Structure P
Amino acid sequence: MTNKPIRVGFIGLNPGLHWAATAHIPALKALPNDYAVVGVANTSLASARKAADAFGLPYAFENAQALVNSPEVDLVVVTVKVPYHRNLVTAALNAGKHVYCEWPLGNGLAEARELADLAEAKGLVAAVGTQMRVAPEIEYLRQLIADGYVGEVLSTTLVGSGGEWGGETDAAHAYLYDRSNGATLLTIPLGHTLAGVREVLGGFGDLSARMITRRKTAHVTDTGETIPNTSHDQVLVHGALESGAAFSIHYRGGMSRGTNLLWEINGTEGDIQVTGATGHSQVVQLSIRGANGKASALAPLTPPASAYEGWPDSSVARNVARLYALVAQDIRSGTRLAPSFRDAVTLHETVDAIERSAALKDAK
């Protein structure tokens with residue numbers, strides 16, 4: 001492509017406190033030389049027109065197929081619920097469009113593999129939104145580990161809270177409590193965080209898992225109804241990384257009055273703690289503390305100021321913007337720097353291994 005802005009069409013963009021509006025739009029505005037958002041398709045033409053008016057976009061498409069077929073769109077961004085990813089991404093790739101799809105890529109491993117195979121067959125840039133991988137704190141942490149700050153990594157421990165999957169929700173998020181939708185405590189907050197852990201410490205080897213549902217129902221605050229919860233609200237995993245280091249994970253539904261994100265890395269020469277406000281590590285501001293050598297107390301470890309210069313102040317938009325910058329480079333230069341659909345398959349394989357291990361224990 002030329003250096004003209006890459007024209008973006010959204011499938012799933014609504015004004016208000018919706019993910020695409022609060023994260024993607026500010027991220028793209030931070031990259032005006034790379035992108036121009038030109039259109040939207042929603043569940044109805046009326047909804048698309050409302051979004052186009054709210055964001056000042058020239059095109060409101062009648063449906064998703066019209067958007068992916070439009071010669072005015074170069075990159076299709078899919079930000080709808082997980083069960084719709086497969087069909088929408090397939091349509092975009094078959095129309096010859098580059099794609100940015102939110103994580104999880106598919107509703108299960110099989111769908112993810114199918115989409116990765118199609119993207120590679122088409123030779124298109126196909127990026128998945130595992131933006132924790134490109135957070136400045138994660139890039140800094142990866143370098144600390146590579147430089148031997150903790151020496152040889154012996155073990156890592158991760159504890160996090162999902163926010164949702166607790167006792168209460170609202171109507172907009174009630175679908176999270178139906179496991180068949182593929183948007184679970186495991187796949188979303190823990191899945192995103194696993195992507196970051198892999199980026200820093202490498203892949204996962206043998207593992208053993210349990211998934212437990214303690215809350216059988218949830219109260220929907222804005223409708224007053226009580227809905228069944230078929231999604232696990234406790235995920236426990238332990239095993240060894242490919243490096244041989246031990247790992248232990250516990251993610252809980254809802255929020256804790258105590259720890260809501262704690263990731264420790266312990267090595268032969270030092271220790272590191274990463275903390276945040278929730279277990280959604282892909283969006284929260286991460287803080288890093290560490291100590292090595294003769295130091296006996298943890299002290300702040302801060303990425304250089306240059307890692308934040310020119311990016312949005314909010315970690316929500318900043319991490320997404322950093323991923324979009326890689327997508328732009330991939331489209332223009334033929335590189336493959338952004339997290340790809342094939343990377344998503346690798347992450348889905350870990351999620352699938354956790355699910356299969358837990359299912360075997362439930363069957364006993």
Structure Q
Amino acid sequence: MTEALRPPIRALTGVDDLIRDGQVPAEGRAVLDRVAAEFRVRLSPEVAANAAPGVRAQFLPDGAELSILPEELADPIGDAVHRPETDGAAVPGLTHRYPDRVILHATQTCEVYCRFCFRREAVGEAGTLAEEEFARVLAYLRDHPEIWEVILTGGDPMVLSARRLKYMLDRLSAIPSVQVIRFHTRIPVVAPEKITPALVAALDQRPAVWVVVHTNHADEITPAAEAAFARLTRACIPLLSQTVLLRGVNADPDTLESLFRALIRNRVKPYYLHHPDLAKGTGHFRLPLAEGQAIMAALRGRLSGTALPTYVLDIPGGHGKVPVGPGYLERQSDGSWIVTDPNGARHSYRDL
């Protein structure tokens with residue numbers, strides 16, 4: 001682990017705070033002010049105290065963000081395309097992309113604002129879902145019993161108080177067709193102190209509650225983060241992880257191997273490795289798909305299946321995510337196959 005910095009007493013929420021705390025040099029202020037005017041800046045005390053380069057690159061603003069490429073989009077995964085309507089008006093906070101599940105944007109606030117976020121132009125613009133908006137969400141769920149799973153995201157839903165989350169989960173749990181509630185959150189690694197006994201108790205619901213932790217580098221998994229994981233797993237809450245493949249952060253087999261091993265040690269199953277989305281100002285984080293496929297091929301030879309996530313691409317425009325892992329099978333003209341093993345050797349295989 002890299003030596004920690006002195007933790008600030010509160011979140012750092014702008015360039016002034018970053019300079020005052022020694023996170024960035026004052027000489028770069030003019031450029032960073034321009035970045036902050038476009039995309040929000042926030043570091044939690046836990047993150048601000050972490051000196052690891054692979055952590056800092058994810059959260060500190062960079063002048064490269066001012067370079068907007070033609071292919072980059074304000075809504076790269078097409079959330080807006082899948083906003084459901086009732087009585088001719090959109091249901092606030094909902095995205096209904098797949099038949100059996102919805103995304104519920106419980107809040108647009110986060111403890112940190114990632115520099116590569118695919119919702120970077122939406123997060124921070126509004127607070128918690130208002131009560132009348134939540135009532136419309138509940139009505140939509142009751143009217144659509146095919147919805148089996150509700151995914152709480154945002155923003156980060158775990159920035160909400162334990163009391164508010166319990167209220168929301170109690171209301172969702174009262175809908176018989178809702179069988180699974182899933183949280184997508186960074187809180188266990190960026191603000192582990194918020195995984196309190198009250199929060200853990202709020203997750204004890206009739207639907208199966210799963211927590212998917214977003215983490216991109218093993219240096220995010222500090223002793224405090226490990227303790228937060230333990231508080232959740234001791235309460236029998238299953239944990240998954242999602243990771244974004246990022247140039248300059250984790251885009252090599254060694255770094256990802258360390259991360260996935262650290263997660264498995266903490267009873268967190270690596271779930272998705274996301275190819276970076278076409279969010280505005282994030283080109284410096286992206287890498288070719290072929291490079292990501294080569295990294296995944298190298299990992300398959302090093303890690304057990306329990307430690308390997310699925311490498312996925314979210315198709316721009318709202319068309320959903322698909323696996324884009326390396327190909328191991330090549331069809332031959334005689335109907336047989338050539339199969340490539342994890343070491344790169346090729347083998348003939350004939351099926352029925």
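Readers should treat all values here as calculations from the given coordinates under stated rules, not as data from a laboratory. Values in this document were obtained by computation on a predicted structure and should not be read as measured data. Cβ atoms are built from the backbone, for glycine too; each structure is taken alone.
Quick check: 24.1 is what I get for mean count of other Cβ atoms within 10 Å over residues 154-161, calculated from one of P, Q. Which structure matches?
Here the read-out was taken from Q.
Rank structures P, Q by relative contact order in percent (Cα under 8 Å, 6 or more apart) and report only the one at the top, that is, the highest.
The structure with the largest value is P.
For which of the structures P, Q does the calculation of mean projected area of the Cα convex hull in nm², for residues 202-265 alone return 4.7?
Of the structures listed, the value fits Q.
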